[in-house]
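Colleague: Some structures are shown below for you to check.
Read-outs throughout are calculated quantities, based only on the coordinates presented, and are distinct from any laboratory measurement. Since the structure is predicted, the reported quantities are computational estimates derived from the model, not experimental observations. Cβ atoms are built from the backbone, for glycine too; each structure is taken alone.
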Structure I
């Protein structure tokens, strides 16, 4: 049976700054044309000819044949429905729109100077070179761009809208649905040229709107945008977006690899699902993507202090909150209801939205609000109410600190002073970690500024943070490199960036692990001036599956200086069960390069199972190069199943399609539904025994779905090793007409 690829929602990798609700758009107007992209078997040009001959009322907008075989169409819904029986259509991807209910964003400053604070990170600060990216064509695949913004207008050179299938890649306007601003912020980081200066202020901006209202889109829109950007002659492509599928062979990842094979570097945000391992998502999982993690630059951080008990409590200001600028000590009072006038309200995290809790405390007279976690660890929430803004600061604290405050406040009067400390540079906690499943690739590739980034948005400027903001810093640096070295190929460009990256260290002086920071922090001037390029400095040795196994990697070292250079390898710290076989020292003449083997032998029984990582050092006369490495021994704690989704098959009212992604060989996958309220088992939705590693797809008839409603779906997988693993997600079964 022919299976239809589900609409996979792609999300932008910016930390949310507000609470924004959305609903499905109203019923489609049957007299209004809809835009769809179809995937086809065979030659797309031949399929186009067939459609033009036998379906003349359908408008063929574009044909895709470089990164995938597809056709973009526009037609009325009843005309598109007639395509359902065509066997050469392998997938249909409709444009999905959403309608906003509320949208409270971070403060927008109409004047740049009004927005600059001591903690602001300006994109231009990264560019410590004399280059500006002049003559470099940068493609930004995102929510579009406000090309009328005074800081973006000069460098905007064109693009395309893959959502509406036209030549106008403007951001979504309020009249069109939930408005967007993400693409404009990304564009400003790369190449703003006005009051705000981007990393590469003379680069040409080409915007490709692949994400529509609310920043949502389908994977096929992203792939189509990639193809369009390559066809238009992009020199480098930025993707500050992704999904939750940690797999190297997801369609968007495959398309990225194909674009890179055509000579175009693709820079991709790593994701904002940290700090746990395995949280990177596609397309940053693509083997040839330059995936980017977020570095948190030094900032002034408030904390509470109580000298009598020598207690310090770290605060995590919630997104959308006003600054924490309390100038004297205030009492702490547990707040459930009642008067907290002149006090800091202490509230335990629960099911009530943070905005509602904060507004209740503000109305009760609180000077500030502390919300403590209901489980271990810190969290970062968000507050916002466009119609009734919260005017007092709101911060989160750990469960441990919250319970200490509650205990002290209930037994005695407790006053806390606000003090401030300067944080050091670190990897942001939200930045997604690697490695990639299935091929066990080491990600991210590099790190860049990703917190408190001030850039352009429609109507002015905003501070935003996320790996969405880190990736365009790297894209801007790539533009600088391309201007400085127009003769360098893609391997030299990406190699220079990784080779010259600087390790980011924790407070104890030890470097963050490779799966957290990649090669390290990007350094533009050093990348441009480097006298050495290592073409593949991130060494992934894969999974060790046998008792004794030897894996080999090849690297190429290029001497880009005008003098002879000698390189020598330094053995990592001795570790039982690990044996390195490294090249002897090698001398390279100016302009010479040499391919060298790096061999790793593992005795799996002498090592713990799981991820093993570290750094391999290469020394030259005046420079040390740190090469991150990784291997997985036997097994790891990676997710075994993910990405379960269910949706109505396009052009059908009875057939639903489902999909899930497996990272390990499995005997059986079962999806059970439980009541959201009582957590009582309701029924088994499906059982699949014919599965494979990677994406699995299937169909269900409406009659097989059972009682409509919202359920907690538990997806269980029985691995071929005999182990059973599971994960949970919310699933909505629609009401039958």
Structure II
């Protein structure tokens, strides 16, 4: 009897599963089993969060010895799950598991709560997160200090600061560093805002940012400084500085990144661009904000806040987005992937291990086997050697072990010769398949090649090999472009630990072609044309829509597009058309006229529902997708019409820009991973590939 004896499953694992856990997990969740996960050592936090009932019930620890340190938290968490209302990730509802235990005060991972309280363990803005503000107080004027204080308070005012959600630590620095508020004390918004209002400029004219970063890692995020560290609470640091650092920042930043801290940078005035990009997390455009003067800070507060909230949201949605990409890549039935690995002496031992770990997680996204996806690896420095060939009958376990067994060569960096060496292996008839399959080469290097790479790369691409270039640290970005031949296939990170952030991006790029082959889908754009958008941004939306159309295969048996725009009224631009072509769709989008007026998104959702019927050109038994693009708050109710659309089988992607309301976007899409929350229309292009992948391999 589950009403008397609630079912809780505690999963403890030290690595990724070699089989698909989703079907079994779904059955358990549907049966009302509450799942708590603990990942040890190499276990992926993303996978732990995907398995758990809620991401907040997923823990990550460094070793099995640390199990003792979280045992009390674990007992309290189990009590919390069985004795209270608990929020189910991906829904807007609470469910209750009653307990026969006597109500009592329980010290839980979410704070001291009474078991009879009607509380929820969820945070409205996503996962509980520890955020540290790193504020440069080296010499600046009083008026500049006022601008800085107001900026920080405005950002903090938009965060959900409480004991169980966001904690704020404050660290200030110039030549030296000190803590103003610890993460354990920064759980009260009024208190945090008061402290920020009292910050004053110092007389020092020197900033040691490297020292400040190290101090943040050891004395603010350190094990003894935060009671939530053992719970796997996501960590974010926000560096605000206005001058160049007097010390080295790259080594300190790399150590902080290894602690899985996401690093935002607000660079004001004389902040050094090179240093700031070395410190910021990947991708740079998501984590770096450049501000000309202190007076400009106020206008950037909302943009920084949206960037922060996006990262918090990513922590919630990341497991399902990773699973979506993995599912799409598992549908890549046939492909040959060659890995060309720089093993030169400039790469440290720990960094070389990061390379192997990155490649291991990358190939783990595919269905490996002799009649499926095959993988080969070549290592190079001044010499080249084949580590394992494409013809080996490896399964996924064998392949991961083979990657870990690679021993670094050392020596100089001759990338051009290595590309030629790898090409000879690729074109060798004994490595060919019976039928043509896509061939990919992933080149990973950390330095400038001592020989030319252009000629060898040109020949390789003429052989129809899809080349991707990944550069780290001192890699020459001109050479990376010569290797890949396409800027979209070039990726650059400032440290080896950031390679892990590339896995999904690269896997999605490699898999997109195969995933989108022979896809049939009916896609409707629902476009906000209200007065708050402005003509310039309206045209950017039109360009975005045309780009998405251009990246898909249009046809009566493939993808069809339609367009509706809305403000206070709704207007058909193009219905789904079985004889549609890209030119026809582009022409209809180009002819769209800006409507202005106010925003009635709910009415637009009701109106567009008719376009998913056969009378408007929709096809039976074909995926139905709606892409909503809006920049503001709806003036009517959106939840019911959106729910009706979803109940009819329509998958809704919500793209909210600038003043869009996140809560409404969630009500419309129903799932965090279907929502894109952007700070400006200029960033629409950053989600193009993800949306196309979503059309081809939608999240169920």
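Colleague: Using the calculated result 3.8 for distance in nm of label points 7 Å out along Cα→Cβ at positions 351 and 559, pick out the matching structure from I, II.
Modeller: For distance in nm of label points 7 Å out along Cα→Cβ at positions 351 and 559, the value 3.8 is produced by structure II.
Colleague: Using relative contact order in percent (Cα under 8 Å, 6 or more apart) for the comparison, can you identify which of I, II gives the largest number?
Modeller: Result for relative contact order in percent (Cα under 8 Å, 6 or more apart) over I, II: largest is I.
Colleague: Once distance in nm of label points 7 Å out along Cα→Cβ at positions 55 and 631 is calculated for all of I, II, which comes out largest?
Modeller: I
Colleague: As an exercise: helix-only ellipticity at 222 nm (-39500 (n - 2.57) for each DSSP H run of 4 or more, over all residues; to 500), calculated from one structure in I, II, equals -10500. Which structure is it?
Modeller: II
Colleague: Compute percent of Cα pairs over 21 Å apart, for residues 439-502 alone for each of I, II and report the one that scores greatest.
Modeller: I
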